[in-house]
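I've put the structures underneath this note.
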Structure I
Amino acid sequence: MKIVAFGGSNSKNSINKKLATYASTLFNDALVEILDLNDFALPLFSVDLEKQIGQPQLAKDFLNKITSADFLVVSLAENNGNYSAAFKNLFDWSSRQAKEVFQQKPMLLMATSPGGRGGATVLEIAKNAFPRFGADIKGTFSLPSFNDNFDIENLKISNSELDSQLRELVAEII
């Protein structure tokens, strides 16, 4: 099984990319590819710009990565209660080429943040919206208070109760 995982942030130290990376290790015998949204940086989407430049290759490349996956692990950053601008922009460009951006791929959908709600608002938005764009969401997970509950050195959840919750979710999905 090939897993494509990414954090919905363009931060070089994205906590959501760290969570997605960790979660992808919980799938036994999987080939994992971790995407960095910085590799898909695009100009700000507008229909006027799309008329000028057409459909950017980087959006096609992102869609090709989704195509190559058997399973998606996505952890979204929450910026002011919504998707990060970097993710939303890539999503907008991609959806202009293929409405079903997620191509009916099974998905583990997650979010984390430094705050106690763990990106719950963006997680709820995505949980409701992504199926309209071809996501087959198999489970959701929110990691609150990232800095208190994640061991950055060892790249794993340090809170045993939360770690067990994610492990159980992955076991149910498998």
Structure II
Amino acid sequence: MLATLDTPYADTRADALSFAVGLPPRDALAVLPLERAGLRVQMRLLGASHQVIAGPLSETVACDLPDGARPLPARMRDALPGWSYDFAARTAVHDDDAAFARAVDALRDRLAGRPDALTGTFPGSDHAITALALDDTGTPGGEVGWRTWHAYPQTREIVMTRSRLVRSS
């Protein structure tokens, strides 16, 4: 699903992102409800990035999060009752505007038409996007995964995250 967002682009660069687990649902500009591994999943585009709510977990990556948020970790693991959670993030910095634009265009093309993906474009730049997509894991019923991308035209950065929620045996 492609959502053209009618809100100012709030994020300015990758290192301004914060990370939090367990926040209640934040005001969203677009929501894509899905179901995977027997869980209800909500992909939520925020004015300042994303929130995914999957069963017992709420993951938020955004600027200006409340107390308790921390800088975006490169890796984090946690246990929830009946589940384990794994999060990873990395940032790609492109050498020039053309390389950045090609990377964002390729991402947008890859996600276009997918019923399990949500891409939000912000006014002011065709390449200011936030995108979320379910990540098929090949383990029906026991695992749900998702990926996100946050593109920053000002700094030619793309922050990529990958998350997994795995049912404990």
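Taking 14.4, 42 as the value of Rg and Dmax of the Cα atoms in Å, for residues 89-160 alone derived from one of the structures shown (I, II), identify that structure. It would help to have the intermediate numbers written out before the result.
On the way: I: 14.4, 42; II: 13.3, 43.
Among I, II, the structure yielding 14.4, 42 for Rg and Dmax of the Cα atoms in Å, for residues 89-160 alone is I.
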**OP:** Match the computed value 16.1 of mean count of other Cβ atoms within 10 Å over residues 17-24 to one of the structures I, II, and report its label.
**Re:** II
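Please compute distance in nm of label points 7 Å out along Cα→Cβ at positions 65 and 105 for structures I, II and give me the label with the greatest value. Can you show the working numbers first?
Numbers: I: 0.9; II: 3.4.
The maximum falls on structure II.
Consider the structures I, II: one of them gives 1.0 for distance in nm of label points 7 Å out along Cα→Cβ at positions 81 and 113 as calculated from the coordinates. Say which. Kindly include the intermediate steps, with their values, before the conclusion.
Values: I: 1.0; II: 4.4.
It was calculated from structure I.
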Subject >> Identity of the structure behind -12000 (criterion: helix-only ellipticity at 222 nm (-39500 (n - 2.57) for each DSSP H run of 4 or more, over all residues; to 500), calculated), options I, II >> reply: I
**OP:** Tell me which of I, II gives 5.8 when you compute mean projected area of the Cα convex hull in nm², for residues 41-120 alone.
**Re:** I
Subject >> Comparison of I, II - label where relative contact order in percent (Cα under 8 Å, 6 or more apart) is highest >> reply: II
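Here, each number is a calculation from the coordinates, and none is a lab measurement. These numbers were taken from a predicted model, which means no experiment stands behind them. Cβ atoms are built from the backbone, for glycine too; each structure is taken alone.
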